[in-house]
1. Just checking, which of 1, 2 has the largest value of FRET efficiency 1/(1 + (r/R0)^6) of positions 86 and 134 (r between Cβ atoms, R0 = 35 Å, to 0.05)?
2. Any idea which of 1, 2 comes out highest on Rg/Rh (Cα atoms, Kirkwood Rh)?
3. With Kirkwood radius over Cα pairs in Å, for residues 22-109 alone as the yardstick, tell me which of 1, 2 scores highest.
4. 1, 2: which one has mean count of other Cβ atoms within 10 Å over residues 30-37, as calculated, at 16.2?
5. Just checking, which of 1, 2 has the largest value of mean count of other Cβ atoms within 10 Å over residues 126-133?
6. Taking mean count of other Cβ atoms within 10 Å over residues 62-69 as the criterion, which structure among 1, 2 has the greatest value?
7. Could you figure out which one of 1, 2 the value -36500 for helix-only ellipticity at 222 nm (-39500 (n - 2.57) for each DSSP H run of 4 or more, over all residues; to 500) was computed from?
8. Of the structures labelled 1, 2, one was used to calculate FRET efficiency 1/(1 + (r/R0)^6) of positions 46 and 142 (r between Cβ atoms, R0 = 25 Å, to 0.05), giving 0.00. Name it.
Structure 1
């Protein structure tokens, strides 16, 4: 018997969308994103071509490990607080109303970190292109999006975690 999911809604109250703090990162990388909480607004709306997350990042937290995607475009828009965009090319402060985009295939790892003493809130938007691969600039980690939409992690030499 298949599990029934709630019907998607056109109008969404983000507070009604369950917050999730889990990550699919293998150990020892999970702690990096321990201060991150996501609400999958795109899933709640029934979107299948791209995802939209309302993400809260606690002080000291990071959005992800520094990474880039072969096929997925990504976009972030800061709503509250201040974040630092860290890339392979440098760092930039992002404040409310500022945004950043990461085109697919551009080999420049990126992530957001919260170096303040207050939580930050931002939207993250990314497509769901099948067969995407993510590369992690500073870590022995690579990921492949499987046909079911789950990330599968390996070491850079191909060994599974």
Structure 2
């Protein structure tokens, strides 16, 4: 068997296949390792991107909650301000109505006083006319002159 060339061809073929197979296996292992390393890096990158995306999502959700909270605060403040302004407007309206009512009462009182004064003036005018007519009809010239003289004498005493 050692002298058989087929045997030596088979041995050489096995050695050749082992040597070439070892190099091919090394090359394949290297290529697979390189490919595995690239895949591992891609997975790490994907995980980093996922973590960044989750971080951004959490931040946007926090900002959204903050914005909603701020919007609620603004809305509540606006409601309170509207109530305050409504109350203030009602108070101002009531004050204006009280002022107008008082002004109307003052005008009514003035009109009453004016009407009363006019009635008194008319009564005085009527009384003066009636008195003048009564005196004219009941008084003669001598008696009128005596009353005028008495009035003039009494005037100096009343002026001092």
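1. 1
2. 2
3. When Kirkwood radius over Cα pairs in Å, for residues 22-109 alone is calculated for 1, 2, structure 2 comes out on top.
4. The correct label is 1.
5. Values: 1: 14.4; 2: 10.0.
Structure 1 gives the largest value of mean count of other Cβ atoms within 10 Å over residues 126-133 among 1, 2.
6. 1
7. 2
8. Numbers: 1: 0.25; 2: 0.00.
So the calculation was done on 2.
Here, each number is a calculation from the coordinates, and none is a lab measurement. Owing to the predicted nature of the structure, the values given are computational and were not obtained by experimental measurement. Cβ atoms are built from the backbone, for glycine too; each structure is taken alone.
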